[in-house]
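Participant: For reference, the structures are reproduced in the following blocks.
What follows is calculated from the coordinates using simple rules that are stated; it is not laboratory data. Note that the coordinates shown come from a computational prediction; the quantities given were computed from them, not determined experimentally. Cβ atoms are built from the backbone, for glycine too; each structure is taken alone.
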Structure P
Amino acid sequence: MKLVEFTLTLAGGKSLTFSTHTHGLIIKGKEYLAGNDGILIYTKTRRLKADSVVCQLSTNTSTLIPALHTLGLKYHPYFDRPEVVASQNNIAFYWSSSRLAAFYNRYSTSHLDYPKRRSVIKKAVAFLLETAKSKASFLPREMLAATREPIHLLGFYQGFPIFDNQTGFAKMLSRLGIHVDKNEVMISTPLDQHSREVRRLARQLETLLGIKASYKKNRVVFPASPSLLRELDL
């Protein structure tokens, strides 16, 4: 995959680089990723401070909020609420209206190709910094808009349904299945059910195709390589 990245120079000369080189954060040369132990990047980096951080090319708050915190930059305390932080491992959070859903309705990069994400990311960072001292109503409560879009079933692979992740939000509504977009393929299961089957299938694909995956709690993420898409008959 071609490297895509850009850097923002923020207050105090702090540097925040967004890059496809990582799916987490890189701080002082060390990469921090969400692992299958369920420990969040938010937790792993909470005591770290730096003048420059490399963040995945995304507005996902699982990395964007820890990146700003590490840089010593203020954002709205809403994003530090335990239930908001824990939402990263709790899809049921999005089954009700929330201010976090409102943030993603405005600044999500989930359905954008990497080269098209820059402008949205810049706007998201600006919003987070500008609203740091705003009232609690800095965002309205909304349902996640993508959950109302049609879901497209593409087929099945070893019993797992395959969904087109470029429309709708199947991975947020149930999590169960294989979710495919132009950048990555995610194999996942709701909560803790069937996590062993997800890891088994991922290791099988790694061995069969000679590719590597990123293992997270109850989900595994592969780059959307041509060989993997062929194996899934896509």
Structure Q
Amino acid sequence: MVRQVFDSVAGKYDVMNDVMSLGIHRAWKKIFVTELGPHPDLRLLDLAGGTGDISFGWLRGGGGPAILSDINVSMLAVGRDRALSRGLVSGLNFVAVDAEAIPIADCSVDRVSIAFGLRNCTDKLQVLREARRVLRPGGRFLCLEFSRVQVAALAPVYDAWSFQVLPRMGAAIAGDRESYQYLAESIRMFPDQETLAEMMREAGLERVTYQNLSGGIAAIHSGWRI
């Protein structure tokens, strides 16, 4: 189901991200890339990297080599086209990767990122374990994801947007109501901030923290391999 959804939406994924978040996802991603701390000596694995925003931000920020990975080849194809159009091919590799079974050696990257992708993984704890495995000691994992609204007044508005407005916009813009209904439901089912933090600790990550964005509509979780 998940693969079919992203096959369907790949071509208009970036447009729909703007619609889903009213464009705020761009600001969230800038904060996220800053948290990653791009540096020429650091290597990034961008899981579920889709159309490339995080990898592009990393490279533009002066980061070292990046692996843009996604299980969905349609999304990777869009990402590759975007990279070419932006002149961002140097230091960037594209790899089809299942985040639950990363085909990379232990202790081989300095940063692992996943932005708006963890909620679409079946075994989230396994993804976190794999992220820790491939990190070098001193490496950092960061996750940007839609989360649980922390401002009571926002909750009913956000629910109405997600379950009533968003699927209709998906039908109008992408011609695919069902895929965007799925995306809204996947946000509702995703673990809240504290639950995800505890899952990260269970996976072996340490110094786990998180910060809410826009009242908890999204959150950035951070953990280290010590």
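Participant: Give the label, chosen from P, Q, of the structure having the highest value of FRET efficiency 1/(1 + (r/R0)^6) of positions 47 and 143 (r between Cβ atoms, R0 = 30 Å, to 0.05). Please list the in-between numbers first.
Facilitator: Details: P: 0.30; Q: 1.00.
Comparing P, Q, the top value of FRET efficiency 1/(1 + (r/R0)^6) of positions 47 and 143 (r between Cβ atoms, R0 = 30 Å, to 0.05) belongs to Q.
Participant: Tell me which of P, Q gives 3.1 when you compute distance in nm of label points 7 Å out along Cα→Cβ at positions 71 and 207.
Facilitator: Traced to structure Q.
Participant: Name the one structure among P, Q that helix-only ellipticity at 222 nm (-39500 (n - 2.57) for each DSSP H run of 4 or more, over all residues; to 500) of -12500 was derived from.
Facilitator: Q
Participant: Right, another one. Out of P, Q, which structure matches 1.28 when Cα Rg over 2.2 N^0.38 Å, for residues 95-182 alone is calculated?
Facilitator: For Cα Rg over 2.2 N^0.38 Å, for residues 95-182 alone, the value 1.28 is produced by structure P.
Participant: Thinking only about distance in nm of label points 7 Å out along Cα→Cβ at positions 111 and 199, which of P, Q has the largest value?
Facilitator: P
Participant: Of structures P, Q, which gives 19 when relative contact order in percent (Cα under 8 Å, 6 or more apart) is computed from the coordinates?
Facilitator: Label of the originating structure: Q.
Participant: Turning to a different aspect of this structure: Taking FRET efficiency 1/(1 + (r/R0)^6) of positions 103 and 215 (r between Cβ atoms, R0 = 25 Å, to 0.05) as the criterion, which structure among P, Q has the greatest value?
Facilitator: Ranking P, Q on FRET efficiency 1/(1 + (r/R0)^6) of positions 103 and 215 (r between Cβ atoms, R0 = 25 Å, to 0.05), first place is P.
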